[in-house]
Each structure stands twice: as C-alpha cells, then as structure tokens.
1. When relative contact order in percent (Cα under 8 Å, 6 or more apart) is compared over structures I, II, III, which one is greatest?
2. Say we calculate distance in nm of label points 7 Å out along Cα→Cβ at positions 32 and 64 for every structure; which of I, II, III gives the highest result?
3. Given a value of -26000 for helix-only ellipticity at 222 nm (-39500 (n - 2.57) for each DSSP H run of 4 or more, over all residues; to 500), calculated from one of I, II, III, which structure does it belong to?
Structure I
C-alpha cells in the first residue's frame with residue numbers, strides 16, 4: 001500500500017471524517033493540544049532554568065526532576081494523541097507541510113538532547129545536585145540547547161496552523 005493510499009484510508013475513516021467535518025471537534029483538539037504542549041514545554045523549561053542556575057536554586061535538581069517528569073510525560077502523551085487525531089483529518093496535507101516537518105525534526109533533536117542528558121549527564125546527578133557551582137557544563141549546555149530547540153518547535157508548530 002502506498003503512503004498516499006494509507007493517508008487516504010486514514011482521512012476517510014470515521015474518526016478522520018468526524019474531526020474534519022464534525023464542527024467543534026478539530027478546534028477542541030487543537031486547544032487541548034496547545035495546552036498540553038504548553039505543559040510539556042513549561043515543565044521542561046523549569047528544569048532547564050534550574051540547570052542554568054536561573055530559577056529554583058533552592059530546589060535539588062533531582063527533586064524538581066522527580067516532581068515534574070510525570071507531568072511532562074502525561075502532557076506529552078496527551079499532545080501526541082490530540083496531534084494524531086488532528087492529523088487524521090487531513091493526513092496528506094500535514095505530511096506535505098514543510099513547517100510540520102521542520103517542527104518534527106527539531107522535536108527529534110530535543111528528544112536526542114533529552115536522552116543524552118538522561119542517560120549520560122544525569123547519571124552523575126548525585127555529585128552535582130546541590131549548588132550552582134556543581135552543575136557541569138554538559139548539564140548546563142543540555143538545558144540551554146533544550147530551551148533553544150523547544151523554542152524552535154513552538155515557532156514552526158505555530159506556522160503549521162497558518163499554512164494548512
């Protein structure tokens with residue numbers, strides 16, 4: 001089955017048709033998607049700002065990480081589901097959109113940054129968890145890079161709505 005046939009099957013499904021032609025469903029999904037992404041980026045930003053020593057200096061990074069990570073993943077799951085549902089309304093148009101491709105590329109880079117931080121840099125967190133002077137350059141760089149990448153994701157994600 002060709003990709004365009006697959007997209008046509010999705011678009012003509014009951015879900016795709018309902019979201020595309022069902023009045024308030026698409027705007028509702030879009031609103032929930034934006035709120036979920038705001039929560040994703042907001043919780044990540046809190047941790048990034050702590051890594052940079054710009055906020056929450058009185059909190060241990062491990063505490064902030066433990067408290068915010070469930071919210072981040074929950075919101076990411078909600079954003080993923082709402083994004084897929086919106087995609088089902090007109091999948092070929094989304095797939096062909098340059099801005100969404102750029103958005104996904106930078107989301108992938110943000111994910112790689114997070115994985116490197118989580119599995120390499122963060123494994124030594126007990127050694128540098130307290131005090132700004134103890135945070136290694138790699139952790140600070142990961143925080144700064146994360147802020148940059150998520151800012152780009154937001155920018156291009158916003159342009160998707162203007163170009164469909």
Structure II
C-alpha cells in the first residue's frame with residue numbers, strides 16, 4: 001500500500017498510514033493498492049470541479065475512483081483482473097486532489113492545524129475511492145464514523 005504524490009516535495013508520510021488504516025478498516029488489506037494524491041490551489045481545483053462535475057466553485061477535495069463497485073468486494077486480481085498494472089503489479093484506487101487554500105481556510109475555521117485538515121481531506125478522499133459517499137444521511141454517518149476511526153487510530157486530533 002502506498003500513496004504516490006504528483007510532486008514529491010508535497011509528500012506527507014502519514015498518508016501511507018492513513019491509507020493502510022482505512023483499507024484495514026474495510027477489510028481491504030491488499031499490499032498492491034496505490035492511491036495518487038495531488039495538491040492544488042483554489043483556481044485549479046475550481047477548474048477541475050467545473051470540468052469533471054459541472055460545478056463552478058472551489059471545493060476542498062475531489063476524488064476520482066478508477067474502480068467500480070469496491071464496496072463489499074475484495075480488491076484483488078480475481079475481482080479486478082484487468083486493472084492491475086503489469087509493470088508494477090499494483091492496482092490504483094484512483095486520484096485524490098486536495099485544495100491547499102481550502103485546507104488552510106478550513107483548518108482556521110475549525111480551530112485545528114493545517115496538517116490535521118490535510119489528513120482529514122485525504123482520509124475523506126480515500127473513503128470516496130473505496131465507494132463510500134455522504135449523499136444520504138445514513139451514508140454520511142457511516143463515512144464520518146470511518147474517517148474518525150482512522151484519524152483517532154493514528155492520533156490525528158483536532159487539537
């Protein structure tokens with residue numbers, strides 16, 4: 001399990017631990033799983049949001065899953081035979097794009113560190129890649145609970 005950063009200067013070591021914890025929580029402990037993560041400014045994420053989702057506004061995080069139907073299905077070669085990279089023998093869950101501007105703004109608004117907000121946004125993105133959503137209230141409760149379990153397990157607190 002690993003996180004690939006678009007720009008290595010932006011790499012955050014704990015993201016690998018967040019990915020591992022989230023995968024373990026949902027029973028997806030495949031060591032071949034990778035996630036790509038990029039950090040962008042407000043205008044960039046606004047453009048991506050408009051192009052990909054038809055929403056012309058800045059958002060905090062976007063997730064682009066590469067796999068369909070990952071909830072309750074093991075992410076392995078048997079279930080996703082054509083999705084493994086033959087060169088690396090890895091399977092990518094997808095891309096996460098985090099807006100640094102929104103992360104700073106929200107960290108201040110919620111009274112915690114910028115690093116904690118980045119970790120939360122990455123965790124949120126990982127759960128989206130795993131097929132979780134928050135459109136319905138009952139789904140939101142499950143997703144938020146999972147996010148808090150992962151962050152608390154790694155002692156990533158709001159303080």
Structure III
C-alpha cells in the first residue's frame with residue numbers, strides 16, 4: 001500500500017496499529033513532526049494530508065493509502081525556507097521551537113482555508129472574503145499550543161506572510 005510523503009512514495013507499515021505520527025518519525029526518520037501529548041490536544045504533530053491539517057497522533061498510517069502527506073520537511077528546508085518559515089524567524093515566532101513545525105503546518109493550511117473562503121467561528125460573515133485579522137488567526141490556530149507563549153509573534157509572522165502574498 002503506497003503513501004506519498006513530501007513527494008516521495010513509501011510503503012505503509014504492515015502493522016495496522018501504527019499511528020501516522022509514529023510512521024513518519026520511526027519508519028521514515030522524519031523527526032520534524034513532534035510527539036507532544038500523543039492525545040491530539042497540543043498540535044505539535046500537525047501535518048497536512050491532501051492539503052488538510054490533521055493531528056498525526058490520532059490517525060493510523062494504514063488509513064492513508066494513496067494520500068499525499070506533507071510534513072515540515074516538505075514545506076521548506078533551512079537552505080530554502082518557505083515564506084512562512086522565514087516570517088517565523090523574522091518575527092521570533094518560536095522560543096524553544098518544539099511546537100514550531102506543527103504551528104507552521106497548521107498555519108500553511110489555515111492560509112489556504114482563508115484564501116478558499118472557509119469561515120471560522122471568528123469570521124464576521126459566512127460568505128464572502130475573509131480578512132486574516134489577529135482574531136481570525138488566533139481562532140484558527142487554537143488547536144496548536146505553545147508552552148513558551150510566543151503566540152503574538154506567531155500571529156505577526158502569519159499576518160506578515162498573508163500580507164506579502166496578497
């Protein structure tokens with residue numbers, strides 16, 4: 001059974017009990033995705049599956065036959081960071097860095113959600129253009145926790161990236 005991770009095809013593990021998180025870290029050696037709470041409460045394990053953000057600790061790898069998974073390693077590299085990764089550096093959107101991969105994966109999908117007009121609880125209207133306000137970003141990023149409290153810098157990094165892309 002194949003799965004595509006960061007544009008490379010891999011066989012899924014034979015054991016159907018392996019979480020997507022453990023598959024990425026233990027089987028593929030992609031340690032950028034972090035194991036935080038292992039209960040879907042912190043967002044450190046956030047990855048993109050077919051462009052949608054999920055908590056990889058809550059999903060079995062076997063369920064992703066044919067899916068395209070993007071981890072932090074597939075978003076950018078130290079030599080060639082994405083615009084969002086660069087903004088996190090410029091705006092000091094991380095302290096210890098543990099939550100940063102999940103934050104960046106989540107923010108990448110969140111910016112697509114806004115661009116596609118998907119409302120959130122903080123959206124002023126259910127239809128029409130959605131403005132990436134600090135309130136909108138905080139609501140959409142609420143599933144990603146930062147124990148260091150870099151939230152205001154994370155919001156600024158996302159806003160700067162959104163402004164540069166518009």
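1. Details: I: 31; II: 27; III: 23.
Top value of relative contact order in percent (Cα under 8 Å, 6 or more apart), among I, II, III, belongs to structure I.
2. Details: I: 3.1; II: 2.4; III: 1.3.
Looking at the calculated values, the largest one is I.
3. Details: I: -26000; II: -13500; III: -9000.
Source structure for this number: I.
Every read-out reported here was derived from the displayed coordinates using simple, explicitly stated rules and does not represent laboratory data. What you are looking at is a predicted structure, and each value in this text was computed from that prediction instead of being measured. Cβ atoms are built from the backbone, for glycine too; each structure is taken alone.
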